[in-house]
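Chemist: Below: a set of structures, written as structure tokens.
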Structure I
Amino acid sequence: MFQINCLNPIAQVGLKNFTDQYEITSEVKNADGILVRSASMHEMELPESLLAVARAGAGVNNIPLDKCAEHGVVVFNTPGANANGVKELVIAGMLLAARDVVSGIEWVKASREDPDIAKAAEKAKKNFAGTEIKGKKLGVIGLGAIGVKVANAAVALDMEVYGYDPYLSVNAAWSLSRAVHHVTNVEDIYAQCDYITIHVPLMDSTKGMINAEAVGKMKDGVILLNFARDLLADEEDVLEGLHSGKIARYVSDFPNATTAGQKGCIVIPHLGASTEESEDNCAVMAVEEMMDYLENGNIRNSVNYPACDMGICTKAGRVAIFHKNIANMITKFTAEFGEKGINISDMTNKSRGEVAYTMMDVEEAPTEEIIRALENIKGVFRARIVKG
């Protein structure tokens, strides 16, 4: 029986997919798996029983990835599950920035007591006039699941779309409209585009990427959209850009004291993935990833371990080993099985940076003795019996 703890409310449409091999528990201390959305796990003591964490969403900055890796805890996310919800809000953000709809609505609210409001509106509406997005140039920085959807939707709205992503995946490339201009230098987007939207993960290399230097290279009157992570933009520099007129509007899905209520800022209360459909999709995907890993050892959409899939084990046993990505590890693993007289019928080894993951199917049920022997090998973080 696998024990699953939910640090945040998780949609029932996902939880109901757990079979009778699983039990939802309110206790973290004995959990085999944790499902989480936004709760911070950085100060949390990881229970020894913990095997996996599944984030029902894309961002994982609330999870200590390196700490989990060193404990042999696989961290999953759900890329693409909430992509459509975010895409739709990005398009809405562009329209809100192009047409001063927000100020117009506020004017109507303030004028609600005026019996001649309709007549007054005809005079006032020129203050809220804007432009159409058709024919404008949109730059999409980051062509992951969300960026591709935004780019394709913008093409359908007759925008001229430029995409930048030095790590464009094969799947993303297949999904991307041929009408999108693929650029190899982000500065081309800064120089050419009327609208710029960011869809990259928050890492040391991307933190504050939209800064004074980047803003200085943008077209005058650019509209900047950030529905990825607030720390991707140095928002003090963004405000300077707004004050100087370099930036016409800054649309952000991340309210904070820097931008809230500032002129030129349209700040949305983190609604990007807050749709029933997105939450359901994320929950279903997170549960599926968790179950496949716990039952079969397969890793899909992990952010701290490599992808690895050996299907369903049909042999007597399967062992999973988490270890450093260093030489001669496989030799040491096979030697341990050889000493115990256990034949290995199939195996796979995958690496990701400094860590690696090995799975072995064996022809007799593995014991705790072999697990202890594997864990005593220098460089091994953890070994576990997947089937046996």
Structure II
Amino acid sequence: MSSTRTVAIIVAAGQGLRSGSALPKQFAALAGKPMLAHSHAALAAHPDIDSVLVVIGAGQETMLAEALGDVPFVIGGATRRESVLSGLEALAADAPDRVLIHDAARPFLSATVIDRLIAALDAELGAFPALPVADTLVRDDGTPVPRDGLHRVQTPQAFRFAEVLAAHRTWPEDAEATDDAQMVARSGHTVSIVQGDPMLEKITHPADFSAAEARHAATLRVRTASGYDVHRLVEGEELWLGGLLIPHDKGLSGHSDADVALHAITDALLGTIADGDIGMHFPPSDPQWRGANSAQFLQHAASLIAAQGGIIDFIDLTIICEAPKIGPHRAGMRARIAELLRLEPGQISVKATTTERLGFTGRGEGIAAQAIATIRIGTQ
């Protein structure tokens, strides 16, 4: 096995003033999660990347924590070049062999592009992805510009660490660089081009968000899965159902709060990503889940889908019982489930039925629930 260490830097220190978002664009929502979270997940999940460092602007610590949780970061500078240098200097004390430098404004990064860049570093000091220019180009006076040899440069850009750090350290303070490859090339090193990806278009203006959403949607496929759960009704227990505390003379018995509705939805969501069931993630034998709020089970399943770039589209829930009557609580359940999953109530269906007094639900011995979840998730 190779001992080569590779670190990725994500530059996310800008203010995104042209994006039209109330937040800096790297923290704005895109395809179900903050823009920054997409490329961070792709880099962190790649087997050849050992760690990811995020460079943010001063005062953006809270936004970063809300977007990614507790991840390594440093504060950048007033320009992109200064921010990249801040990231490189932070790594210098324990320098990696290779570094990938990526802009958060290019969220949809594929493992294939990362593979190409890392492979290129086996022979070169640096590499960047690019696409050939397809449009006709003209100058202000209408004179055409030949397209031969012209490329649209993308990120991430990959380098041997020592060379890119030296290029940044020696770059003139009064000059700005359009990207890191330019700086390394001007230091006398060859930087190769690998095939880019149309999904890596940069997001700058408000219209770019909708275009990026459309590109992302085209890569997703629909998955549907079902979930089912049953719990006994007993005296002396609270009745939690659909995330609400329902007045009733009996409650559901279970290791957690026994909310069969949320349990059924949780299993349906886990099924869409083929990730087992609720008992696998929260074993009844584990005392830490005794009396636990089932909302955390549901949100855990949703977070696993989000981590894979998935989007929850719709939940259809059916509660099976003779009592209590579900009708008076239907709207509240829809609102609560939507809140927990960060969806609109219109994306949640709650229905109820009886078994005509047949079976354990008909005798009032328990409550059952079944759910169907529909999501969209990437093909990779």
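Values quoted throughout were computed directly from the atomic coordinates according to the rules given, and no laboratory measurement underlies them. The shown structure was predicted, so the numbers you read here are calculated from the model rather than taken from an experiment. Cβ atoms are built from the backbone, for glycine too; each structure is taken alone.
Chemist: Who wins on distance in nm of label points 7 Å out along Cα→Cβ at positions 40 and 296 among I, II, i.e. which is largest?
Modeler: I
Chemist: With FRET efficiency 1/(1 + (r/R0)^6) of positions 168 and 208 (r between Cβ atoms, R0 = 25 Å, to 0.05) computed per structure, which member of I, II shows the largest figure?
Modeler: Largest calculated value belongs to I.
Chemist: To which of I, II does the computed value 2.3 (distance in nm of label points 7 Å out along Cα→Cβ at positions 192 and 216) belong?
Modeler: Value 2.3 for distance in nm of label points 7 Å out along Cα→Cβ at positions 192 and 216 corresponds to I out of I, II.
Chemist: May I pose another question? Where is Rg/Rh (Cα atoms, Kirkwood Rh), for residues 88-311 alone largest, in which of I, II?
Modeler: Greatest value across I, II: structure II.
Chemist: Tell me which of I, II gives 0.45 when you compute FRET efficiency 1/(1 + (r/R0)^6) of positions 24 and 344 (r between Cβ atoms, R0 = 35 Å, to 0.05).
Modeler: Structure I accounts for this read-out.
Chemist: Taking FRET efficiency 1/(1 + (r/R0)^6) of positions 176 and 264 (r between Cβ atoms, R0 = 35 Å, to 0.05) for each of I, II, which is largest?
Modeler: I
Chemist: Continuing with this model, one more query. Computing FRET efficiency 1/(1 + (r/R0)^6) of positions 248 and 328 (r between Cβ atoms, R0 = 41 Å, to 0.05) for each of I, II, which one ends up highest?
Modeler: Of structures I, II, the maximum of FRET efficiency 1/(1 + (r/R0)^6) of positions 248 and 328 (r between Cβ atoms, R0 = 41 Å, to 0.05) occurs in II.
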